[in-house]
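Please find the structures below.
Derivation of every value follows stated rules applied to the coordinates shown; laboratory data play no part. Please read all numbers here as calculations on a predicted model, not as lab measurements. Cβ atoms are built from the backbone, for glycine too; each structure is taken alone.
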Structure P
Amino acid sequence: MIKVKEAIVVEGRYDKSRLSSLVDGLIIETRGFGIFQDKERLAFLRRLARERGLIVLTDSDGAGFLIRSKLSACIPPEQLKHAYIPDVFGKERRKAKPSKEGKLGVEGIPLPVLREALLRAGAQVEGGVPACKSAPEITKADFYDLALTGAPDSGERRRALQKKLGLPERLSANGLLQAVSALYGREEFYRLAQGDAAGGEKEDAEDGT
């Protein structure tokens, strides 16, 4: 059990129940897309963001990203942290069949993975867990330098890197920039990204391409 200062935002009650097994802190549900129409709940989240900060922890499917985008549009970025779960395909025990995209939601993710997602997002945990991020920040220029944008195979490179880093496939280039800026320092990110590129080039050479 970890005690987290920030309020954590999840989609539904099963996500909240799952996270409550790990986190001693305030966990708020968006009630799925209900947050789009619930002005009072959104105002409450804005207040919490100002007073203690928010961590968004939604599913890695399309619905989860719509909710994440809505909150990002309504709350200043300095008051918001993003925690991401990896794409894990499967079915939650309570469900008769998998979700439309076949991915596990927050409720189906193992607790150690959820813990790591929160810590990597920079959650302030009682006991002095060090932040994962270090300065300086990663920029769009870094993405261009690493051929993650602006190159013919940029999309393929981003997808390979997202898979390597355990980030959801639905991240756009800007979403990936936001995620890695929250999770990594610039030096560490370059090491990871260049290592991935070098591995791909090595495979191409071995294939004779």
Structure Q
Amino acid sequence: MKILEIFWSLQGEGRNQGRPCLFIRLAGCNLHCHWCDTPGAHENGIEMSLETILEQVWRLNPPYVCITGGEPLLQGDELEPLLLSLSRRGTMIDIETNGTIDFTRFQPYASICMDVKCPSSGERSDVTLIPAIRPQDSVKFVVSDETDCRYAQEIMELHRIKGEIFFSPVFGSDYQQITKYILTNNIPVRFQIQLHKILGVK
């Protein structure tokens, strides 16, 4: 499996924001979002065996692990044995995905956070995957302006989303404009600024 980094930090976003978390960041991505905050994820990373990865994980014995990227599901065949080992240990697992690859085979092991790409990203997610989102999963819209908010609202109106929904502003964008849009239009989402960016941690 190609790994970019494994690191211990606080979860900066999503349902578990603020929890201590071990991040396993897989290398490689099939998108090039304009505002990508982890451009290094497009690199090849370091080839690591399942045993080597688990050795690092068990050394810290984390109760909570987040699998992220890049796009981690590009390495789905290698990822599944890792998820199986973690779930057997009773580890809580989140997977962050850009919503371009079917994630249903991984749902028995983990909570899915589907990042639905908005116009400002320059990319598109496969919104036909949204019906597979369960109550324990979530959908995130990274928004930079009213155009993004309007697009997200349209997606929410077209698809019944069973999981929690987040509006996460692009770091440094006009937060007040986005919160005003949410309140004016009574959008049933949770507004969430990236905590790790505010704290200055990974």
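Given a value of 2.5 for distance in nm of label points 7 Å out along Cα→Cβ at positions 107 and 187, point me to the structure among P, Q it was derived from. Going through each structure in turn, the value belongs to Q. When distance in nm of label points 7 Å out along Cα→Cβ at positions 115 and 163 is computed across structures P, Q, the figure 2.9 traces back to P. Here FRET efficiency 1/(1 + (r/R0)^6) of positions 43 and 179 (r between Cβ atoms, R0 = 30 Å, to 0.05) was derived from just one of the structures P, Q, and that gives 0.30; the source is Q.
Using the calculated result 30, 20, 17 for semi-axes √(5λ) of the Cα gyration tensor in Å, pick out the matching structure from P, Q.
Source structure for this number: P.
Structures P, Q were shown, and helix-only ellipticity at 222 nm (-39500 (n - 2.57) for each DSSP H run of 4 or more, over all residues; to 500) at -14000 was computed from P. Each of the structures P, Q was assessed by mean count of other Cβ atoms within 10 Å over residues 3-10; the largest value belongs to P.
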